[in-house]
Every structure is written in structure tokens, then in C-alpha cells.
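In the part that follows, the structures are each spelled out as C-alpha cells.
None of the figures in this text is laboratory data; all of them are computed from the coordinates on show. For clarity, every value in this text was computed on a predicted model and none was experimentally measured. Cβ atoms are built from the backbone, for glycine too; each structure is taken alone.
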Structure P
Amino acid sequence: MFVARSHTLFFTINFIMTIISILLASGAGLFMLSEDANFMILHKTIKLFEKHVVPQTPHYGDGVGKLIMTITEKFFIVVFIFSIANLLICVIGLIAVWSQKSTLLNVYQMLVGFQIIGHLALLIGYYYNKQSLKDHLEIYARDSMKEYISLKSGTPESLFAGSVMALLNCCGAYNNHYEWQFPKFDPVDYYDNIIYKGLNLPIPCCKMNDNLEIINTTCPFHYTTLNSNIGRGCSKLFSEEVTFHTDTLILGSISILVVNVIMLCNAVKAVKDFNPTTL
């Protein structure tokens, strides 16, 4: 079947990369198309809010996944496109080495080269535009705070903003956010069997434990730096948290880039070792 060791190695690498590409494309496609998949990012937090609020509607949390998709969609589109491209290249490589077609393997080399160039361009573009991404995320977080009503309202914007505040231990958009000045805010809310009236800030501004139980029960009756997260804005923290995860994924993609380079080098060796058969 194979006339040289390089062909066996070539087949093995491309077979493994085919499996990886299928998994990546499937995962990216799921997050591109499914609100439920995106909802899982905040599922635990929102279910804890639901436990404390005990809403009257069974649809508490609906729409949050769609809201998260506005952040994740473009990223997963890129992952999906690159994964599908890598998958097609690997399939061509497998066919080429299995059938001993040197011409097809030359096409494979060219496609891998384009894939490497595209990947490098993506990395350069990401780091070049990273500050713009951070600015966009800060604006997104600020706009989410503007749309906050209350936890009992169950609106996607309220639950998203509330989750951000609870998870990042922050309050409002900015560090000087000591009063909620956004017009949609409802000063009446319900939490742990208590109806709170005349609130100046959202309940998620209070310091909470991992179960989202309010640690110091003087909050939200009275907000201080000891019982709440006032003075610690969410916009910058949210931006840093998201870019930390994108940085991690981008760095992880470098391993794929390295494998692509190995694939190209191995393809060159495989062509040299062929007893050429033309198409």
C-alpha cells in the first residue's frame, strides 16, 4: 500500500488531523447555530438566579443564548471555516497517499501552503486589532448594563448583565458607578423570599458566594465597599475576561499551525519517495 515510511507517517498525521478537524468543525458549528449551546456558558449562573428568584414563568433564561451568540458567532465562524478547510485538505492528502497519486499530492502541498498563510494572516490580524476588540467588548458590557431591569424581570439583558456582575464581582459599567442611572432599571426586585424596594443598584452588585447567596445581608439595603462590589466596574473586567479566553484559543491554534507546517514538510518528503503515478 505504502512505498516508504514517509507515506505511513503522512497517512497517520492526516488521519489524526481529519478526526480533530471534524471535532472542531462540529463544535464550532454547534455554537454558530445553537442558542442552547451558547446558553450553557451561563447556564449554571442563571439556574442559581432562578433558584433565588423563583420566577413565575417557566421561560426564565430564554433568549440569553441568542444574546451570547452576538459575541461568539464571528469567532466560531472563523473556527468552522478553518476546520472545514483543514478537513478537506487532509482528505485530499489521504486519497493522494493511499492511491499513490503524486499529482494530487502536489495539489495538497499547495493547499496546505495557502492554509498556513491564511492562519498566519489571521494571527497577525487578531493581535493587530486586539485593542479594537477590547474596546468593542467594553461597549458591549456597558450597553448590557443599560438594558438591565431586574432579576425578577427575567429579560435576557438583565440576566446577562446580572451574571457578568456576579461572576466577575463587579457592579455597573464603570468604577465610579455608585448609582444606577440607566432608565430601564426597576428599583423593586425579589430575592430569597424578600421583596426589595427603592434599590439604588442591582442585587448582583452585592457580594455573593459561589451559590449566589448574599454574603452580608445589609446589602442591598445599603451598599458599601465592604458588602458589595461598588467602585469596581464591569466593562474593563468583562473585556479582559473574554480576551483572556480568546488569547488562550488563539495560542492553542498555533499548535494546529505547527502541525500544518509538519504536514507540508512531510508532503515534500512523501513526493520524493514516490514511485510516481500520474492522474
Structure Q
Amino acid sequence: MGISTFRQMEGELDLFLDFASSCGVRYVEIRGERPYLLPQDLGRDRAEELKEKLEERGLETIIHSPVYDVNIASLNPLIRRASVRQTLESVRFAAILGAKVVVIHPGRLPKDFPRDYLSNSRINLLTSLSIMARIAGRMGVSLAIENSPRGRAYRLIATPQEHLYILRKVASPHLGALLDLGHAHTWGIDLKGYIRMMADHLLLCHLHDNKGHEDEHLPLGKGTLDVRGAFSELDALERAVPVILVLRRKEDVLESLSYLEALQEERGGILRRIFRRYG
């Protein structure tokens, strides 16, 4: 189990790391956005200091590349190239920290464009991913491409079929899937089926709740996401997959961890096996 920094969480990164350590989680996902940090804001010396702080707390790191102002599928070639360059800064940063996975978003097509332009955006996405996966592999890092929530723009990865299409077209051993369970729930997608389809490609999962329509990032139990069902399907996989809570506030993290602890204590055996594995 792990937790992610979120832009609405208060405090400096050191305080967040202390908080994560106090929660007893194994992973922290560091978002490459201000106010926490933009990868190029840290020189190598400061990055090495951060690595030591993580090791002192027994935390393993996942890096989430920048999302805001970034679109690796952009129809504007200058913006797309800048987005690829910015994402590769996260890969470089991950390599310094010893992080094995960098999370990336697939980009989007603004609805100002005709929907027919989605095919052009998809080609650009495949081009960007092929370039970045090759470079990431040289640095010992894997990329995890994330599914998108329902929103204002046209989405390139909303369904498991779209997710698989991108992974198979790039066909790189350095590109896998991040399944954001909350994002999938906004589309009304069967989470168990999505997990099964991603089984061979899944690097990690994001977990947060919503009511099935908007990307609300609610504490677990405050929405309608089938947490029990999702964990039962994850437990059926042949390998353990890290699950990262992505929430707005520390209070939401604590509430969600309490929710998971309550599930762990339920009778029946299966939940106990699940949460020993993912705790």
C-alpha cells in the first residue's frame, strides 16, 4: 500500500514523508508538480538528499510525471515535444532516486477540435510513448501509462480496450499500465474485468472513491466504488501490484486507511489474505 502527494495537501515534502512513514505504508508516489517539486527544480545533490530521506524512512518511491500544461498527444508539435521533454525529466529524476516506475498520463484532445482528430492524437501518443519508453529503458525505469477519467476533453485511454491497444502498439518491455480504479469508475466500467484484461501489463493501481460520474477523489467508502471486489481480483493475480491512495487531504488518507483496516478485520478469510499482501 502507498499514498500519493496531492496538490491540495498542505505542508512541505519532508512533512509528507514523515506522515507517510507514520501511516506504515510501503510506497510514496511523488507528483512532479509544484508546490511539492518539479523534477528540474532539484539538482543532483538535492535529489540524492531526498533519496537518503526516503531510505531512512523505509519508503519506496514512485514518480508521477507532471500533468498540468503537459500533453504528450498534442496536435501542436512544439507542445508535444516540450511535453515529452518534461516527462523525461521525471524519468531522469526517478533514475537518481532509484525509483523503478514513472506514471504518465496519455494526454487528451480538447473538445474544440472535431472528434475525428482523435486518430491524429493517438498517433502522436504512440510516437511519444515509443520515444520515452526507449529512453526510460536505458535508465532502468519503466513507464506506467494511466487511464483517464470522464472529463471535458476527448480521452485517449478510457476503456481497457483502449489501454490494451496502446500497450500492444508500442510493444515495449519498458511500458506498462497504471489502472486508476477511480477513473475507471467514472465511466461505469467493470473494475474486475478491467483488472483481468490488464493482468499481464499492470504495474500499479491508483485508488480513490467517487459516485460514478466525476473524478472526485473521495475517501474510500464515501462513493460507490467496489473496493472489496477490486481487491479480490487483484489478489487473484499471480504477482502483487502496489496500490496507491490518491486523495486530497491527509485526513482523507487516514479515513481511507481506517476503512481498509476495517475490511481487513472482517471475517471470512479472503479480505485478511488480501490486506496482508497489500498492507
Structure R
Amino acid sequence: VIAAVHPGLWHPGVLAKLGATADHLSNGRFAVNVVSGWFKDEFTALGEPWLEHDERYRRSEEFIRALRAVWTEDHAELAGDFYRIRDFSLKPKPIASPERPHPEIFQGGNSTAARQMAGRVSDWYFSNGKDFDGVTEQIQDVRTAAERAGRTPPRFGLNGFLIARDTEAEARDTLREIVAKADTEAVHGFGSAVKQAGSSTADGKGMWQDSSFEDLVQYNDGFRTGLIGTPEQIAERIVAYKRLGVDLLLLGFLHYHEEVEYFGKKVLPLVRELEDHQARQSSKGSS
């Protein structure tokens, strides 16, 4: 259960209390996705100031540090530029274990500021859809930031839209049909908004900055991940992403119920076979 929150609209102490309750209700399955924000109106409509891009990430980093402190310390203290916490004692705390000392903290973003923040404070770094080269670059940047911060790198999630069919031609035809039937006005409107937000980054690496019309039809660039084809092609690509360091795929489907069933019956068994084969090969190589 992953709840997305904007730091500018929440106080970390309040979210920590709500999150602790949700964690107990879900038996330790609660997580939070800290969204620094790209849509100005979401903030100004509620009377919140609209910060510059890198300032939004600086606020998010402080938010995460405060949230983690309240969840793990008995008397949390923080005197930051955006938040103040004084002798904050939360009881009961979220469900904790050595592997999971607090609910996991996700973040997204594509800019240098986002990657640096992920390396310093996040448990998960979640990316819009990307091909192998894009994922490799992003993961390496975050791992380098984590090494500089002296901490274990976060795990990596990737968005993808999956179209599995008996033949590649059928899958490609389905993709073309999806794009052809898209609401052109809505896609262009969304694209205009997100590209303005992406261009606000100093490095020009903002999310959606180079997204095409087709990419924007699946609004998180899910087609770019390339999970389109036969079960065999998709299974091979999933395993290849895992080799690069992707730990989680957030998948979208056109016809959810039928296609999830097809995925479970046709694709997942092949993924497991490929992983087992790789494990055997690695075992032979190390013996």
C-alpha cells in the first residue's frame, strides 16, 4: 500500500502518525511515495508557495529525514529550513524489523537533484519508463550519490506498460491502436504542462523533457520500457532489466483483468525459468 504525498501539503509529523496507523492496519505493508511536485496549481490552489525546482527537492529531503526520525526515534528533533520538530514521541511506532526498520520511503524524479536526493535519503527510487541505457545511467548516478553519502543505495523501481500477445505483430498492432485512439487534446495538454515543469530544471533532465506524443499517451512513459511483444520477448526483457539493477516493475495493462491473467500464465513462468537458468550458470561459473 503506497501512499503518494506532496511535502508542501503535509507536515511530516502528521503523516508519520497516519502512516503508523496504516502500517498496523495493513500488517506492515504501508509505504509512502514522496512526490516533490511538478504541477504548480496543486500547491497554489491550497495557498502554498510554489518553490523553485531544486528547492522542492531540498524540502523533500528534509521531509524524509523528519519522517524517518519520528518513525525510528523516541524523542525526534529537527530544526530545518522547512520543518520544525521538538521532542516528538510517536507511540505506537510502525511495525519494524531488522530488514524494515520503518515503512519504506519511495521517491521519483529524473533530474540531478532527484538522483542526488535518492542516494542520500530514499529507500526506493522510482523511475518513469526507460530503455536499458536510460535505466543504466540513472541507477549509476543514484548509486554514486549513495556511496558519497556513505549509505546503502536505494532499490530501484521502473514504470512499464505491458502488451503481451501470441505474436509480436499482434502486440505492435495493439500499441498502434492505443496511440491512434488517444485523446489528442488531452495528451497535448498534459504534455505542455509537464514539459514546462521539466524545462525548469537547471540540467534539462526533468521528467518528460524529451517525451514524444506516443510516450505521453501512457503518461509515465510506460511504452519506453519496451515490454511489448511475445511472452518470450517480454520475459527476456524483464530479466535483462533485473540484471541492470531494477528490483520492481509497476505495470499497466490495456484490459487489466484478462491481461494480468495472461501475464501470470504466459510470461511469469518464463521469467522464473530464465532466472533459474541464470542462477545455475552463475553457480557453475563460481564452482
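Highest-scoring entry among P, Q, R, by distance in nm of label points 7 Å out along Cα→Cβ at positions 144 and 176, is R. Given a value of 18.0, 56 for Rg and Dmax of the Cα atoms in Å, calculated from one of P, Q, R, which structure does it belong to? The read-out was computed on structure Q.
One of P, Q, R was used to compute semi-axes √(5λ) of the Cα gyration tensor in Å, for residues 16-119 alone, and the result was 25, 16, 14. Which label is that?
On the way: P: 43, 12, 8; Q: 31, 15, 10; R: 25, 16, 14.
Computing semi-axes √(5λ) of the Cα gyration tensor in Å, for residues 16-119 alone on every structure in P, Q, R gives 25, 16, 14 only for R.
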